[in-house]
Structure 1
Amino acid sequence: MDNDADLDLLLLRNGEKDAGARPQLYLNDGDGRFSLAADSGVEVAAADARSAALADVDRDGDLDIYMASAKGANFLVRNDLDNDYHWLDLLCTGPKGDLGGIGSKVILYEAGRLGEAAYIIGYQEVGSQFGYMSQNPVQLHFGLGTRTSCDVRVILIDQQTIDIPGAAADQQLRPAPPEPARIPTMSKGSGEGQVLHPGQEFPEDFTARIQDQHGQPVVNQAVLFEVLAGGGHLRGETSLEIFSDDEGYASVHWTPGPWKGVANVLKASAWLDSVEIANSPLTFTYPAADLSAALSSVDAATPIHADGATSSDIVVTLRSSAGQPLGAGYSVELLVSGSGYVVTVADTLTDAEGRVAATLTATQPGECVVRARVKGIGLTLADSALITVLPVVEPNQPPQIFTFFPSENPVYGQFYTPITFALTTVRDADGDSLRYLWRINEVVASTDSQMVLYPSIEMGAVYEVTALVMDEEDTARVDWRVLVALTGVAEEAALPTVLKLQQNYPNPFNPSTTIKVEVPESMEATLGIFNTRGQRVRLLHEGLLAAGVRSWNWDARDDSGLPLPSGVYHAVLRRGQEVQIRRLLFMK
């Protein structure tokens with residue numbers, strides 16, 4: 001306590017056990033005898049005193065006392081020693097850089113007598129506990145008396161010895177082992193285990209940590225981060241040099257490439273004196289997808305027609321090596337051989353079942369091969385689809401008879417007087433070659449565009465005359481009924497007696513049908529064709545009807561000459577308030 005280089009004695013004494021007892025300080029006279037230092041200032045009323053610790057609290061070169069009491073106030077007793085004795089403090093550092101150097105042994109010798117046991121001034125060992133529930137600082141305090149210097153030896157726990165000869169008094173020494181060569185080691189920090197979303201920056205940084213052999217952070221160590229695969233970047237750069245921070249961490253923000261399924265690899269490496277440090281390089285890897293080019297498939301509907309409208313449905317399915325659908329988000333590109341084909345893809349990314357759907361239309365007949373390539377990965381599937389494109393076959397346009405002679409029906413004639421029949425205006429929209437065929441009572445009479453009938457049978461005989469016009473697929477026809485008499489009186493007798501709309505013939509029909517009206521006398525009337533909605537689609541006659549049997553040929557076209565769809569139509573004959581209707585069935 002008095003810095004005279006020998007150990008003094010402090011008695012706490014327990015006032016609970018010994019009534020009125022107070023702490024006492026006994027000073028060592030250097031010969032092994034202690035004498036009570038009366039009124040030293042330590043005689044405080046420490047009720048049930050339990051522990052004490054010594055430290056130079058006010059840093060004036062002597063030890064102060066802190067006493068702890070179980071049933072009263074604690075006391076700090078400041079040492080105001082003023083005897084001009086000298087002192088020396090030591091704060092050690094252990095072999096692993098541990099400040100305080102717990103377990104270190106410190107020996108002080110007379111100056112010039114280092115290592116000589118007979119000249120030891122003092123000895124202490126750095127510990128972590130000195131008494132009941134108390135601990136002195138790891139900084140050791142030695143009194144030197146009148147000595148102004150001494151030799152110091154420190155023995156660390158690994159038996160390293162630190163000698164400090166001629167150490168001057170009245171200071172704090174910090175003996176430490178020689179700084180060992182730091183051996184840096186690299187390890188992974190944060191980053192791994194995150195979910196990769198193509199083209200989107202990972203939410204957490206990717207980090208490499210640099211530490212020495214004692215686990216201490218290495219500050220300001222250069223770490224090179226490089227994107228090795230996947231087409232990603234480090235906020236615009238493919239490589240960045242980052243220096244470790246105070247905790248030894250070097251971090252980067254990594255954005256993977258835009259394609260799902262591609263292997264993405266980030267490398268971190270570090271060097272010391274041109275040599276890579278331990279564990280360098282590190283790699284952060286997101287492996288390529290388990291895509292099987294052999295088990296994946298390309299399917300397409302075939303054949304189609306080269307009309308630019310009908311389409312082939314194409315389905316590409318990506319599968320793993322286990323044959324399972326690969327899932328959503330993979331970008332697929334379709335490759336089509338040849339020209340004249342249009343491929344439409346609604347979404348180039350696969351759905352949850354690993355599929356991409358597309359359609360193909362064509363304007364040229366032939367065959368094309370459809371292949372699929374997974375973008376980014378650059379893998380073309382082994383499977384392909386062959387689509388056959390057939391030429392467009394235009395529907396045949398049937399021949400049409402626009403005008404014919406005689407225009408009336410029935411036709412009245414006299415025996416042995418020739419009657420000429422002719423198809424005066426016939427057209428075929430396709431320009432097909434046409435053939436003609438005339439029949440009289442179902443007997444072939446001519447193959448020309450006209451025919452002459454020579455009535456030669458008995459009075460009252462009837463002839464059924466039919467004219468047919470044919471291309472390779474369809475036929476148009478006109479029918480006449482010929483009534484033959486000897487005199488005009490007989491002819492008049494054959495006139496109809498009532499107005500009657502006959503049922504068309506043929507019915508059902510395709511491409512045309514004949515509609516006849518029996519007219520007893522000349523009269524005003526209209527004849528039209530109506531659809532099932534009551535709309536008139538064709539006007540066949542409007543105005544004066546002459547007496548006799550009148551005939552019209554309807555080719556299933558409207559007033560504009562446009563073809564009508566198949567279905568039910570109605571022929572409507574209207575004379576004043578009188579209406580007659582017949583049902584017609586047009587079938588394609």
Structure 2
Amino acid sequence: GILRYLCEDTAVTDIQTLTTPEISFNYLGQFDQVQLQTGWKFTSESTGANQSSKLTREHLLDINALVIEGELQINWAYSSNVHTPATVENLAQSYIQVIRSIIEHCQLEENRGYTPSDFPLAQLNQVEIEQLLAAIKAKDICAIYPLSPTQQGMLFHSLYAPDSGVYFEQMTLNLKGHLNVAAFELAWQKVVDRHSVLRTLFVWENRTIPLQVVLKQVNLPWNNLDWQGLSTTEQQQQLSELLQTQRRLGFQFNQAPLMGCTLVRLDEDNYKFIWSHHHILIDGWCLSIIFKDVLSFYKAEVAGETCSLPTARSYRDYIAWLQKQHHVAALDFWRQTLQGFSIPTSLVVDKLTFQNQQAKPEYKELELHLSVGVSRKLQYVAQHHGMTLSTIVQAVWALLLSRYSGEKDVVFGVTISGRPANLSGVEEIVGLFINTLPLRIQISPQQQLIPWLQQIQQLMLELQDYSYTPLVEIQALSEVQKGTPLFDSIVVFENYPIDSSLLNEDNSLHFSEIEIFGQNNYPLTVMVVPGDELFVKIRHDSTRFESDTIARMLGHLQTIFCEIADNSSRMLGELPLLNESEKQQLSNKNIGKLKLIKRNPIKVEN
């Protein structure tokens with residue numbers, strides 16, 4: 001090459017004395033990828049000779065190889081003045097035979113292996129790969145890559161408290177109609193085959209950084225039960241025991257899949273379906289994707305047809321995207337955002353002591369449904385002022401925290417979808433994208449409500465740019481004492497519930513009474529689901545919060561929501577917290593104190 005002529009290094013110039021090799025071998029790569037990325041396609045027509053037949057050959061043989069449409073193609077160019085076609089043909093056939101023998105050798109289980117280049121995202125060396133293969137058969141492995149930050153957090157909390165049931169998710173629903181049980185089970189298995197994250201196990205022992213391993217094939221655990229001979233009461237009792245047993249058993253992280261299904265027949269055309277999985281695999285966004293695929297496979301199977309869905313993008317693509325992000329800029333953003341915040345926002349009503357801090361959490365839930373009228377007004381306020389309903393929800397919680405704690409500067413957690421807009425096709429990827437991040441809000445009683453809400457909206461937009469940052473790293477950047485949580489409460493705005501029309505688009509089956517059980521590692525979670533009636537649920541650790549206190553808290557949230565809906569032109573300090581009943585009780589107490597003072601005048605003696 002050019003080194004022969006431009007380099008003065010003697011070691012390089014010595015190359016000029018070397019004899020020109022008789023054979024040139026050039027592997028051009030996989031042209032399938034070029035076609036996918038550019039939209040261009042190769043034709044089958046010959047382009048003819050790529051050089052003049054009169055040109056002096058540099059090599060006796062020129063061998064060019066490339067992959068097109070999954071096939072290895074090898075072109076042999078030679079001089080007919082030196083070799084006969086039969087000679088080159090025999091050489092080419094011998095070459096192919098050697099390649100096939102190498103492939104056959106590598107396909108034998110005892111010879112199968114991997115190198116670091118097979119799993120570039122995992123950044124493993126050969127010794128680490130060999131250690132991994134000692135526990136998992138090489139032939140079963142499809143991919144290996146690191147965990148996302150949220151996955152790392154869930155793995156830590158699940159291993160730290162293995163009997164707590166944290167991040168164990170369980171969906172139950174009623175299924176009515178003529179169900180082809182075999183086709184339904186097969187449809188779920190095909191969904192597992194289709195989405196790689198559902199075939200994932202996790203390795204963490206003796207490792208600095210945990211990894212997830214995708215297997216090529218796993219069998220979905222499936223259990224069919226028949227309770228037709230039981231009364232309704234007995235069925236409910238059995239169901240409750242079954243759900244509790246599944247939650248207690250949980251999943252083993254080093255065994256895939258971390259999910260399973262149970263189908264219970266209650267009567268002739270009535271079933272209870274239970275789908276259990278670990279949150280480390282998927283988030284709420286994925287539910288509609290998965291059920292849509294299940295129904296597509298089910299319909300095709302019942303009709304005896306083939307269901308041809310486009311190839312699903314792998315969760316691996318998101319991990320690859322994460323590794324390309326500018327983490328230094330993200331850490332700078334969070335450092336500035338939390339600058340000066342050193343004491344976590346207290347709920348005051350938290351009865352945390354050293355004793356109950358050591359106790360196993362016991363979670364309870366209380367709910368609130370805002371009226372259709374109030375819900376519509378809130379939606380109008382959001383749309384009219386160019387903000388989202390979730391912004392209002394976060395603002396209301398910030399106000400309540402400020403009133404309860406007496407602080408004008410509060411921090412709580414917000415759970416976001418975490419799906420980056422610049423990752424093509426991210427909407428259809430099945431995997432865990434959510435992240436819970438700190439939201440810091442200042443409250444000034446003299447500030448007008450709408451401008452304040454718009455500021456929060458802007459804060460959320462800025463936060464989205466760095467939503468991939470691990471919470472543990474954000475915590476380390478803050479001025480909060482090490483070992484103390486940055487926040488104890490989080491707000492989850494679920495704007496991706498399962499579409500009931502999707503589940504019931506097949507008239508032969510009807511899905512109803514969909515319930516989802518799950519718990520995180522936070523003592524208090526505010527979950528909000530939009531709809532005709534805004535639904536608010538507070539899941540709380542009952543060892544730290546009294547149910548009466550949470551019920552009163554829901555009432556205060558309702559008051560703030562209603563006041564914003566009725567009059568959004570107020571200042572923050574003008575928004576009341578107490579409802580009319582509480583105001584009356586407070587008034588009566590004050591009157592009682594006044595009367596007591598009148599009956600017992602202070603005597604002053606000279």
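Every number in this text was worked out from the coordinates using simple rules, so none of it is lab data. Since this is a predicted model, take the numbers as computed values, not measurements. Cβ atoms are built from the backbone, for glycine too; each structure is taken alone.
Quick check on the output: 3.3 is distance in nm of label points 7 Å out along Cα→Cβ at positions 176 and 240, derived from one of 1, 2. Which one produced it?
Comparing all candidates, it corresponds to 1.
Output the label of whichever structure in 1, 2 has the greatest value of mean count of other Cβ atoms within 10 Å over residues 120-127.
Largest value of mean count of other Cβ atoms within 10 Å over residues 120-127: 1.
Quick one: Cα extents along the principal axes in Å, for residues 192-247 alone came out at 39, 22, 17 when computed from one of 1, 2, so which one is it? Intermediate results must be reported in sequence, preceding the final value.
Details: 1: 39, 22, 17; 2: 52, 26, 13.
Structure 1 accounts for this read-out.
Taking Kirkwood radius over Cα pairs in Å, for residues 280-471 alone for each of 1, 2, which is largest?
Numbers: 1: 22.6; 2: 20.3.
The maximum falls on structure 1.
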- Query: So semi-axes √(5λ) of the Cα gyration tensor in Å, computed for just one structure, reads 130, 29, 14; which one of 1, 2 is that?
  - Reply: 1
- Which of 1, 2 yields 0 [helix-only ellipticity at 222 nm (-39500 (n - 2.57) for each DSSP H run of 4 or more, over all residues; to 500), calculated]: 1
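On relative contact order in percent (Cα under 8 Å, 6 or more apart), which of the structures labelled 1, 2 is highest?
Numbers: 1: 6; 2: 15.
Largest calculated value belongs to 2.
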